[in-house]
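The numbers here are math on the coordinates, done by the rules we state, and not lab data. Being a predicted model, the structure only gives us computed values, none of them experimental. Cβ atoms are built from the backbone, for glycine too; each structure is taken alone.
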Structure P
Amino acid sequence: MKTFQIREVNNQWELKEEGQPVAELVWPTKAEAIKESKKLLKQMQKKLKVGISLKVCRADGTFEQEYTYTKKFDPKESKG
């Protein structure tokens, strides 16, 4: 499963694949980052046919929410 994170860095919200040194994309607001990242990762999942996890962090860096694409790859212990 590919895992991506949205986090605040220098007053911008970036989408970054875990383990990669460089952000994929950057947005000025968290809401925009979530909306656009969800669209992009849904398309990526359909194309690559692999599970994708999107973890959203608060501005302080703590975990807030996770989205997984597709349900086939949704962790069993996840309530989301």
Structure Q
Amino acid sequence: MKFYGDERFVIYMDSLTAHTSALSSKFIKDNNIDYILAPHYSPELNPAEMFISKVKCWVRRQRMNDLVNEKKRTMRYLIK
């Protein structure tokens, strides 16, 4: 178990190729780091994925609002 200051930690990783590569595996083994690999296709178990999903949703909403507002401005301009 690896320690950071007085705290021990475990790394939680998804199955991204970079996380499971030979180089990553060697680093983890050489540094005696404990880790948990998330099951495949399980973003609901990864808090970072949940956060990113919320941000993407917000960005899509903003884009849609921008498009609607642009359409309204264009229609007002054409009607004048």
Q: Please state which of the structures P, Q yields -19000 when helix-only ellipticity at 222 nm (-39500 (n - 2.57) for each DSSP H run of 4 or more, over all residues; to 500) is computed from it.
A: Q
Q. Where does the value 29 come from, among P, Q, when relative contact order in percent (Cα under 8 Å, 6 or more apart) is the thing being computed?
A. P
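Identify which of structures P, Q gives the largest calculated value of FRET efficiency 1/(1 + (r/R0)^6) of positions 10 and 66 (r between Cβ atoms, R0 = 25 Å, to 0.05). Don't jump to the answer; show the numbers that get you there.
On the way: P: 0.60; Q: 0.05.
Structure P gives the largest value of FRET efficiency 1/(1 + (r/R0)^6) of positions 10 and 66 (r between Cβ atoms, R0 = 25 Å, to 0.05) among P, Q.
Comparing mean count of other Cβ atoms within 10 Å over residues 26-33 across P, Q, which structure shows the greatest value?
P
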Q. Out of P, Q, which structure matches -0.53, -0.82, -0.87 when log10 I(q)/I(0) by the Debye sum over Cα atoms at q = 0.11, 0.17, 0.18 Å⁻¹ is calculated?
A. Q
